[in-house]
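Undergrad: What follows is a set of structures for review.
Values in this text are rule-based calculations from the coordinates and carry no lab data. Note that the structure is predicted; figures quoted are calculated from it, not measured. Cβ atoms are built from the backbone, for glycine too; each structure is taken alone.
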Structure P
Amino acid sequence: MRILFLTQWFQPESSFKGLPFAKALKDKGHEVEVLTGYPNYPGGEVCPGYRIRSYQLEVMDGIRVHRVPLYPSHDNSAIRRIVNYLSFSLSAFLMGPWLIKKPDVIYIYNLVTLAPTAFFLRLVFGSKVIVDILDLWPDSVASSNMLNNRVALYVLNHICNMAYRKADKLVVPTLGIKRTLISRDIQDNNIEVIYNWCDEASIRVDTSESKAIKSPDLAGKFVVLFAGAMGLAQGLDTVLACARICKEMLPAVQFVLIGGGVERQRLQKQSQEMGLYNITFLPLRAMEAMGEVFALADALLVHLKDDPLYRITIPSKTQAYLYTGKPIIMAMRGDAADLVQQAGAGVLCEPENPDAMMKAIKSLYEMKPSKRQKMGEAGHFYYMDYLSFNQGVLKFEKIMMLLSGKAV
């Protein structure tokens with residue numbers, strides 16, 4: 001089977017479903033090609049070793065990667081972001097038919113702006129089109145404030161729904177997104193749910209490592225770890241408010257926040273002003289160095305603001321948390337909470353509710369260590385059975401083979 005990856009982001013960018021996914025399909029005997037742009041994510045600057053030119057072909061792990069021009073940008077300007085998306089889509093539309101071999105399946109990763117290109121290639125080659133929806137448009141566009149004009153959002157909604165209907169198969173990462181699409185008159189049998197996986201190769205948790213980085217203020221503490229972006233969506237003021245309560249009621253609890261983001265500096269300053277010595281901020285680390293950070297934790301925290309969009313979202317840290325085998329405090333409603341509950345991997349509480357968060361932490365703190373360990377192990381086994389990279393690849397391969405008519 002010949003598979004074309006049509007994606008704006010690919011390695012050396014930190015593309016979630018990039019080279020490792022393509023290589024896994026190649027290792028199963030399929031011929032994989034990639035049509036992508038010049039790497040410039042996340043900063044909008046072209047990666048070292050590359051420059052924008054009319055065309056570049058490279059071979060990565062035996063996979064032909066075709067790069068076509070785009071306008072590099074990834075800042076807060078809606079206009080520049082739109083030009084970034086559309087410039088790649090146009091280049092792929094005009095150059096793609098001349099560059100690639102006839103694919104059986106065209107796999108689009110995330111961007112609905114690539115749908116017209118994919119449908120044109122389908123017309124030229126008779127291929128099938130799979131659209132992998134990580135962020136539901138236009139909902140995520142509106143939520144990010146990238147586009148606020150009601151008329152523009154109305155038009156974008158119709159364009160997106162048309163693209164979703166015309167795809168041969170949609171793949172979504174949550175049941176909530178599937179239900180939302182069905183409510184928009186997308187056929188149920190055209191939508192498959194395949195949960196996202198995490199970067200398993202980079203996460204190695206060894207509990208013997210935890211003492212190596214525990215500073216004096218963490219020694220003997222019950223560590224609640226939040227790892228990831230500290231942005232507006234995460235609503236981490238709730239964590240500060242919870243820490244203020246825990247300072248009096250659960251003095252053995254220490255919060256550790258690690259990561260970057262637009263809110264980090266403000267949160268750190270506010271924490272100091274509030275006298276929250278029970279919060280430790282650690283600098284951002286590469287995923288390869290996160291194993292020892294996860295090892296120091298007694299519980300892992302997920303929190304997002306209580307927004308309807310987030311109820312059908314599973315934050316990527318959820319899969320990483322499950323894989324690490326540590327109990328989870330899930331301060332969310334919706335699909336992510338359901339997943340943790342189904343796995344038996346943690347405790348749930350209302351988002352944006354410091355008292356509820358404190359009670360959830362208290363329940364884990366007072367739990368026997370052996371029970372917390374079993375809870376973490378349940379999460380890890382659930383991840384391996386239903387969310388792992390290998391499981392995801394098998395599910396995608398099955399869909400692709402059925403579409404292409406090559407299934408045994």
Structure Q
Amino acid sequence: MFQKIMPFLADETHGQSYKAHKYNLDNAERPAFDYDGKETTWRNLAETEIRRGYTNLAERCKQLSENEDQIISFFLDGSRRVFKVDDIAYSIDGKRKQIFPVIAGQIGVGCCRRINKQMHCERFLSEIVLAVPEIACASGSGQEGFFRSLATKISQNCAELQRRGLSVSAIYPYSIKDDGKKREDKGTSKVQDRMIILEQEMVAQLVREHRLGQNGYLIKDGSLEYLPEYSPDKQKYKRNKQNYRWVLGLSKQFNAELCHDEKGKVNPGFIAELPPFSRTPVAKYDCSKQSNSMLGDIQFAVWYIRLRDKNRTRSPFDGVLKVEKILVTDDEIAYGMDSELVDTLSAYLINERTPTSYGADLRWANHIYPIYLTELYVKSQYISTPSFLQLF
């Protein structure tokens with residue numbers, strides 16, 4: 001039995017491990033904008049009332065805070081920690097050797113539920129996954145079966161994994177083609193893709209159990225842009241889309257340069273000048289009109305809310321959240337979201353803002369408190385970085 005993962009991986013795939021320096025590939029602690037490529041244009045609205053200016057929700061926020069009703073109950077957050085754990089060499093043509101990074105990730109996806117003002121863990125999933133060059137499968141065919149079997153063998157033959165009661169859930173091959181992308185980034189994207197799939201599975205499970213509904217919305221941390229992925233199976237595609245009827249996506253970071261006014265002109269100032277406790281009109285984003293979209297004919301409702309006065313933040317976009325909802329029903333697609341519902345959901349979200357800042361966390365102005373707590377819970381379940389790297 002091998003003590004650690006890399007010697008066994010190298011032996012099984014006929015590669016040469018270099019025992020290279022291990023390091024974290026994440027930049028999660030560095031503030032940055034998420035350039036998601038989704039253009040917001042208020043030329044096409046997605047709500048039942050025509051609103052061109054801001055809607056002040058301060059009074060509605062106050063009214064909702066004075067009663068016990070709450071229609072937002074579930075909070076989902078996915079997180080991953082990604083490391084380069086080694087360099088491994090494979091022969092390309094029987095003579096030359098090329099060196100490739102081996103990427104390992106810890107993935108955690110958690111859903112917390114609020115009951116009587118108390119937060120409880122509803123679901124939690126965690127996995128350890130690897131991303132390796134596709135050449136690790138020497139035959140070039142049957143990759144899926146080969147890597148699935150290899151993950152099982154690693155879990156069964158590495159003493160350090162067994163001692164800790166851990167396993168490698170999956171191994172994903174990344175392309176070795178020279179396409180201008182860094183191989184480390186290709187490996188990281190495989191870990192990210194798996195995290196998104198686990199988020200999808202968790203939402204689907206909650207829907208199957210009838211946990212979500214008009215009095216039980218789920219808030220997902222981050223964009224819904226990649227959910228659900230288009231499938232040529234029309235029934236599966238429709239079912240996947242239906243899963244997001246009661247789900248809102250919240251993005252703390254966004255590209256304000258992709259915001260266009262009703263005349264189609266770039267106007268990030270419309271977001272920057274959003275008053276406290278107010279929302280923008282609801283814009284429609286139609287994936288079917290995007291040439292490179294993988295989301296079929298999905299249409300999104302997109303709007304922005306301000307949690308904090310910009311005079312008390314680092315930038316005019318701090319304190320602003322981007323809200324997304326997939327338009328699911330025929331009425332939503334034809335006429336947009338009910339404007340009264342948008343006002344209510346927005347007011348509830350504003351009331352969820354974090355009551356205070358948290359030290360060095362630069363995202364404090366954009367935090368929704370239950371999401372913040374869910375994020376803390378998910379990250380508390382990680383193996384410590386030294387212990388994780390010790391597995392390799």
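Undergrad: With helix-only ellipticity at 222 nm (-39500 (n - 2.57) for each DSSP H run of 4 or more, over all residues; to 500) derived from the coordinates and found to be -12500, which of P, Q does the value describe? Let's see the in-between values first.
TA: Numbers: P: -12500; Q: -8500.
The read-out was computed on structure P.
Undergrad: Oh, and also: Comparing structures P, Q by relative contact order in percent (Cα under 8 Å, 6 or more apart), which one has the largest value? Don't skip to the end; give the middle numbers.
TA: On the way: P: 13; Q: 23.
Looking at the calculated values, the largest one is Q.
Undergrad: Starting from the value 148: which structure in P, Q was volume of the Cα convex hull per residue in Å³ calculated from? Working shown, then result.
TA: Numbers: P: 148; Q: 161.
So the calculation was done on P.
Undergrad: Right, another one. P, Q: which one has mean count of other Cβ atoms within 10 Å over residues 163-170, as calculated, at 14.8?
TA: Label of the originating structure: Q.
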